[in-house]
Structure 1
Amino acid sequence: MAIQSQDHVSAADKEYKLPRDGRESIRLTAQHYMVVNRQGWILHPDVESAIKDIPNPKIIDLATGTGIWASDIAQRTSACFWVYDSLDEVPEEHREKYDLVHVRLLLSAGPSIDKLVFIECFKKFLKPGGWLQWEELAYPNILSVHVDANSPSGLRQDFSVAYPIVHLLEKHLKMSDRLGWIDQFEKIVCKAGGWETAQKIAVPVHPHLLKIETDLTAVVLMDLTEKMIMIKRLKDQHDLTEFSEAIRKLHEDQDNGVMFAYNWVCGIAKKS
């Protein structure tokens, strides 16, 4: 196993919606292990099966952030890794060099760039027959989860309690524009051209992870509010009051037993 790093910071990277500090690094690490547990895998089984017989497969983790995904999977495979924290033009030496491109939460927390630009970027990194694994949030991006004895899973998911904060994220960040297409992942990726197959997997909520997922959701929303104040996305006192009240209500709902979870999906695609 070998890991190499390219620490170039692009203009797009500067649009990251959350802080870049020690607290955020801790949150991203906790989030990573929660996501892996919720999915039940770090590599989707179809992807893992496809690359397992490749000697020393080459994997690139794009928009890598803290590099926690690459660091974790490096303990589980003999692959050669490159972590790359930029989505500028693909350097010539990286074109069609990789068996797998991994990316996570690019649309949820990253820059406002058209999805087709990203899809084309990922394709340039991949060898023919290479795979993309893209973990993202669908819209609405936050679920409220209630204990329900009448449900087979013991849980009921809806958007009612989460609606005020989801509405404000839509108002200020246009999250539906970013995430609304995810439900048509297969159709849009294949229509972009150059892909043999694509699949979207909706990742179910697991009861044993709801406490940490609820806590992570609350931390994200508080940090997001602070960042929006810092970059003057919340332009006046009315905007700030709206956000503060929505977060206060979220904490009140938590105290009353409501839990929250990400509307988590994973898209995989194979390049032609």
Structure 2
Amino acid sequence: MHSKNLTRGVLALTACGSMALASTPSLPAQADEAPSGTTHVTRVGSYNVLGSHDTDPGGANAAMPTGRARMTASLQHFEKQLVSVVALQELENPQASAIRADGDWGLFRATPNEAVKTGAGGNAVMWRKKTWSLTKTAELTIPYAGHDLHLPVVTLKNRANGKLVTVVSVQNPADVAGRNSKADRLKIRGLERARLKMLKKAGTRTLVVMGDFNENKPVRCGLTASGIMRDASGYKHRNDGTCPTPGDQGTDWIFGSGHASFTQWQQDSLSKAQRWSDHPMVYAKMRY
């Protein structure tokens, strides 16, 4: 994304909290979600797509299908599962091209959006155009190892009921190449908590945070502390304030706050079995 588009279409929420907002035109209203009493229900998901360069010739996973082919198959599966909003990680240009070519999905990529090879970018949010219209885009920037992690923030308006949902896509540092990033993740998680509190104080009524956090108990315990967020899988603090050992494994999670509540959380390993990614697709039914 070029710098002139950033000034027009990105809300950069840094330590000082500066903001600039933009909107996009709407499409004819359609909807594929059903109301449930006074709330509405949709499915949301998170997916580390495995960067396209990993499966290019000479890549670490060159025996897998190309990034574009893997993304095309993944889109078809998300549509089959009736998922309407997805947080993406490690998204590179060939995969973004597949999403745009599909035509049914909107896409917002954080900047730098092709820097997944250096660990600095690749986060994005996509949504079904027939269900949602885009109202605002933003970025949270988190300092890390001499550069910034860029987390896209997208506010979507439901075409059927007019309700707003704000979605953040996250990927925190992994332990790779002999580097133990536990301390980095602890620091970053504290900054992310502060940024999320800022979003809530700014009037965000339904906030969904999804991504590859590269840890299990620490992030789930940390983000649900003091009721900041809800874990879609149902994980929560005990009454005495301690955190249980999770029964489920993985690093990909969905959290929500405000009007968001969740049921039917699922880790779908078809993406790994079909070699679309080295991560499962994770999704849940959200009421808001």
Taking 24 as the value of relative contact order in percent (Cα under 8 Å, 6 or more apart) derived from one of the structures shown (1, 2), identify that structure.
1
A value of -12000 was computed for helix-only ellipticity at 222 nm (-39500 (n - 2.57) for each DSSP H run of 4 or more, over all residues; to 500); which of 1, 2 is the source structure?
1
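None of the figures in this text is laboratory data; all of them are computed from the coordinates on show. If you're wondering where the values come from, they're calculated on a predicted model, not measured in any experiment.
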